[in-house]
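What follows are several structures.
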Structure 1
Amino acid sequence: MNKKLLVVGAAMLSICMTACSQPAIESSSATSSEEETVYDLKNEDLPKGVTTFQAEDGTTHNLNRASIYKAVGDPHVNSCPEDGKKQKLLVNPIRFQKDEGDSRDTIVADDALLTKITKAFTATDEELKQLSGSDIYSVKSFYEQSSFGKGAFDVVVLPTWVDYNGTPTQFKNNSGGNGGVHASTYLKTWYISEYNKANHGALGADWQYTWNDFDSDKDGFIDLVWNVYAYPYTETSTEFWWAYVTYTSSDPSVASPNVKTLAFASTNFISKFNGYDTHTLIHETGHTYGVLDYYDYNNVWKPMGGVDLMDQNVGDHNAFSKFHYGWVNPWVIKEDMLTGGKVAEITLRATTLTGDCLVLASPNYNMTAFDEFMMVELMGPYGLAERDYKSGYENTKGFTEPGIRITHVDNRMWRGNHDEWISDPNDLGRNGGDVRNTNSHAGRGGLRTDLDFWPNEDGSAKQYFCQLSLMDSSNVDSSMNWTNTANFTANNGTLFKKGQRFNLGPKTAWAKTFMPSGTNLWNKAKTTTGWQGDKMKFTIDETCTFNYYLKVKDIVKDDQYGAIAKLEVKLDS
């Protein structure tokens, strides 16, 4: 089920940075036995993507989505704290007075349901497997593993239900249209009142946390509040009762921290898997770091084919998401490294287990996640993705065989003038910005992404940009690819397998189908120079082309790393 992301108040970005090192490539008994070839470049010869910036005082800080938000005074959960300290995730189980006249008021908010909420957020893998009957993960365990420890949470679930003084209808009427904000502000008043009672009231005499303890970085805001309400959700995202992440407009207060970032979802979202389904909780928690949904709000196309945590709640975060969270540093190849006929051999292990990934850089690439590039990663049913990829979730399955996924990323940022883009990482880290493109066709309301498109020469239509989209290996000429239907689902054939190659010559089907220009021109080849009414004026840099040639030499399964791939990369001749 799709989830919606609501934003209250300013929704600009901030950036923090940490050098997130990856484990060294090791030799494996499963590697190919083909004859050795001498290559000009290998992994160890390549630079790594950058996840830091330099502040005006010369100090170095982490550059990620959360730090970009923070730079404009709109803090989110820090996806990669510089001190390595875990962020606090406070779970607010909230229930209402029974409304006998409300036929939808059917959830029994008892101790058993409270225990399920607690386990969904905090259980170990072994414990949750036993309770759920499946290989799923608690929110705490998932983010420890997905972030390689860098974005882990100290999860605290309240030991009791927070009893709202009113029925669900009264809660809705009192909320001003935003249940998540109302539940969070109610929680602060309730919590402080209970804590100050004898033996900490409903919290219990042994309760160890003050309200201020949930502001771990002492910025005047509670790190993250997760409101889980005991009332059924509705089937449309426009309804009040839904699952989403949003933000209050509160000012910081170190003396008595306010809620800023919060999540809101029904207990019914965890009803599958014996009442321990964590998929929605994990998806929405991804939003708290600042990432957008990767499905199309306008239901026209399906750029990621459904197979992603931030698309249809399937598997793990992709390499691009982890890069702009600051969790991985991909190897980077630029065209000038391959001039003179040079050839690179790159080894990638399964991304979800190791963080291995490769960037094919666009011209003038700034080495960060906040630019345009091709992301290359080795996918397969391993680690956090194993259960979903093999068995599926809701109506979407994943990749049951190993293969290389290539995605076109255009994560350029803007500030002030949407027609321009910010390329300097230090500028982004110091002053913030917002994403130019989303994965919603024709743009998402409020982000002005309807202005980002590649016009047809005859002016008859606009080919809109995506934030990230598949370079599908098999459905290029099909009437059923992600560009022309919202029903498309990626599958094993989407991935590049042994012997397959990828390039974007001006006449290749990949360029014609999946690149907005319909050629091998990068999106950044187009520069907006002004407007004449509602008609965009622009120039095209015909030299800003994709000239890489990538071949999958081999992919072999590996007991330790899931799989290992050997790639050959050179310039297209």
Structure 2
Amino acid sequence: MSKNIKLIITAGFLLVLILLVFILRGGSKYGDVQLSPGNIEVPTARTLQWKTQSVFADSICNQWAGRSISDKSLDGKGNAPRILLAKLFMKKDIPEANKTILKLTAWGVSGTSWVLNKKGDYDFSITIYTTILYLFGDQPELLYPETKKYILNVLLTEEGNKFRTKAPRTLGLVGETENHVLMTEGSKYLKNQWLRNHGNQDPRYDNVQNGMENHLLDFLAGMKTNGLYEFNSLPYIGYTITALLNLEAFASDKLKKEARNVLDYMNWTYALGSYQLKHYPPMRRRYEKAGITDITTDYQSVFMKSWLSFSPVAEFDKNIGGGEVHALMGAIMPYRPADKVVEMIFDKGNGYFVKLGHGPQSCPEIFTAGNRFLLSAGGVNRGKFSIIVARPVTLFLDDHAQDLSETIHLAGPGSDFMKWNNTGVYKNLACAAGPVVIPRTFHPAAKNDLWSVYTSGDSLLIAVHSTADFGVISVFRQSDAARLLTELTKANSDPDKLKTSFQFPEGPKITYDVLAPEDKWVMVSADGQMLDRDFDKWPLINRVLKN
């Protein structure tokens, strides 16, 4: 091979590696700066009486247990592990399930799959094999001794003390993603623990002495104090939760508690940013998911619906769309959310205005809520390699909306989400550099050339001003639409001034810049007081107590 060819190959490899750095980690500074925790504690109290059985959960488990597994589906990243998990859990086709497990192969390696690691992603399977081992490993009537031995010795390929935080075959230059670290290292930890608890005294399997427990504790502590890098990710948030559920159920008391803390943080931010299981926040990863308009079946919502089916809440939206892969784990695993999470999803009380920071070169989440509504900011893309999907600012109401098209929403400028800065949400107010979209089912109760006022329920009014390149939404707790129209028009009569400021009748004046750069909050000032627009430095969870 000539010297020039070797140089070309080397340069090509380095180029691929550099691209992978940005694709996996977005060039982010995530974790470099520890975020302030903010002024809202994550609730952990649990006093609700949860049911031991659920019709919804049973239907999910039966659906999975009733599936067949073809020989062609035994190798590769497919559904075979979950089908087998469901069969064992529902005590169905036990001999056949054990026979099938003995046919499975360790078809790949753990970690991110990419051009130099084409057989990656095996940790997706390992995670479920770990669940099977711990749920049924001491029940020989369900998981036969030879089957358990096969899972331990053949299928669970991760063991020992090497805690890997770098993506495979990247020369240690590319950080591994959260979901892969948790699935791979969590499963490794749990195999070590199983072997140790069942008589193997090899020091490699002592998670305290070999450092595995501290590594995982540190990793989880980073997620709890800096938030998630893959926040709201489609599809990866589901696999992150799955790995955390294994640790929360099966790890040592210390690690179990820390995994529960991370789950509680994730579910608290979900509760703050959702209403009646409608959830449409900005997310990191993946761009091809940007076109999704379903607002009720992201994977965290699917887990929540499985958990809620065991709760005292009788009626809620049980649509899971294509999320049955995660509904199963939610139905089977023992974790349940804190009381306040369940309450906040359905009841916003007197309302709130919260800002959630995600660290440097990232995107915040911003929500304002009140009795029977929530305004959800859509976020901002921070450049191509940020892997952040910005979404429209969306208004959730006390209704049965399932899709973005059924909500009042706005975004802009244009239709390219990578050019949006949809962080323009303040208390009871939202604005963006694009028109407000009103579903056909909404009709104004009062209207003039500048404002339209819509009703929701018996005492909620939604005021809308919309042009081709600007829109504003404001929500009011009152019932007289004509009166509000008069007051709004008097306080905000100049359409040119509206593009930079909004005056609440008998309230504060808010200024904004809907064409703000990607690193600045759209909102500029409130009642003459300049706002902190540098959201890269915002605390993890902060409630704004004053206008």
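Out of 1, 2, which one gives -5000 for helix-only ellipticity at 222 nm (-39500 (n - 2.57) for each DSSP H run of 4 or more, over all residues; to 500) as computed from the coordinates? Structure 1 accounts for this read-out. Determine which structure produced the value 52, 38, 25 for Cα extents along the principal axes in Å, for residues 330-465 alone, calculated from the coordinates; the candidates are 1, 2. The correct label is 2.
Name the one structure among 1, 2 that mean count of other Cβ atoms within 10 Å over residues 58-65 of 20.6 was derived from. The value was obtained from structure 1. Quick check on the output: 1.7 is distance in nm of label points 7 Å out along Cα→Cβ at positions 250 and 266, derived from one of 1, 2. Which one produced it? Source structure for this number: 2. Tell me which structure, out of 1, 2, gives 0.99 once Rg/Rh (Cα atoms, Kirkwood Rh), for residues 130-393 alone is calculated. Value 0.99 for Rg/Rh (Cα atoms, Kirkwood Rh), for residues 130-393 alone corresponds to 2 out of 1, 2.
None of the figures in this text is laboratory data; all of them are computed from the coordinates on show. Just so it is clear, the model here is predicted, and its values are computed rather than measured. Cβ atoms are built from the backbone, for glycine too; each structure is taken alone.
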